[in-house]
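Once you scroll down, you'll see the structures, which are given as structure tokens.
Just so you know, all these numbers are worked out from the coordinates, no wet-lab data involved. Just so you know, these numbers come straight off a predicted model, no measurement behind them. Cβ atoms are built from the backbone, for glycine too; each structure is taken alone.
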Structure I
């Protein structure tokens with residue numbers, strides 16, 4: 001219920017996300033020849049501009065076995081009328097082992113679903129701090145979730161979040177994350193400084 005509410009609030013019911021989920025296609029290039037899944041409970045279908053491109057701000061690629069999204073910017077440009085306005089990407093339930101750098105090509109991202117992948121390196125989260133509009137992030141059911149300090153690490157590095165793993169963030173949790181960040185990153189800076197003295 002939390003996920004659905006966030007999606008509707010962000011995009012509006014009149015502009016649903018383009019749904020390429022559950023298509024059993026592992027390469028983005030192969031999806032270009034496919035029609036997205038129909039909009040549930042709708043007879044109208046997706047809105048398109050005069051060039052036949054989708055007038056939507058959301059893209060669902062969940063549950064496909066995708067291992068790489070290196071061509072995502074080109075994929076979005078090919079399909080969407082306003083690629084720079086993309087604000088929601090769902091890549092959950094795939095086979096990603098890292099957080100793709102190409103996600104930074106979409107500075108207006110507000111919702112990013114990466115749960116149920118194979119991401120192992122918690123340091124990968126740091127890059128998401130560059131997405132200044134990011135409000136909702138899901139990373140649970142990845143190997144990184146089992147690492148000590150996972151929750152505060154993510155929140156400390158992506159302070160714009162108001163929802164993490166479909167749970168709202170409290171003031172107390174945000175304060176703890178700020179303290180954690182100062183402690184951990186302050187220690188790292190001190191170590192680098194000490195190393196430079198030798």
Structure II
């Protein structure tokens with residue numbers, strides 16, 4: 001749920017609201033929505049009795065967030081957000097195309113994919129270097145070599161690379177390819193679960 005705070009609420013009221021949210025076992029995250037203070041209450045919202053949050057001093061009103069991706073929802077962030085992956089703006093008015101194969105397999109495949117993606121108008125190159133599977137006997141991806149193939153293929157085109165990491169322990173490996181001895185590698189974005 002999204003708890004909109006009255007503009008005239010004082011710090012003690014805001015602290016009390018956050019404390020009540022946390023006492024219910026929910027996570028309280030402060031944000032500003034179009035200059036108005038809001039608190040996102042994340043977790044099992046059925047624990048809050050009907051009308052309880054709304055009755056707290058300093059609460060203007062409460063909005064439900066029905067999306068499973070609460071912190072990224074339009075209710076929590078109604079305005080566009082623009083993030084840059086290297087020099088490429090993602091979000092806002094410009095449409096960026098991210099293209100590449102589901103699975104990184106060979107250097108030749110990635111060189112062809114990068115050239116094709118660039119020729120087709122893509123701004124970023126993607127490829128799955130890590131392919132987690134339910135069976136340990138299935139192809140698990142090229143991992144470190146896959147990241148190298150991505151970076152090497154994208155570099156001549158100046159394209160940032162986007163890949164997905166399933167394990168936060170792989171971030172250091174990903175970051176290893178951000179810089180080489182001679183020039184910055186184009187690894188610029190990562191999606192992590």
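A few notes on this one:
- Origin of the derived value 16.0 (mean count of other Cβ atoms within 10 Å over residues 67-74; candidates I, II): I
- At a computed -6500 (helix-only ellipticity at 222 nm (-39500 (n - 2.57) for each DSSP H run of 4 or more, over all residues; to 500)), which of I, II: II
- Entry that produces 43, 19, 14 once semi-axes √(5λ) of the Cα gyration tensor in Å is calculated, selected from I, II: II
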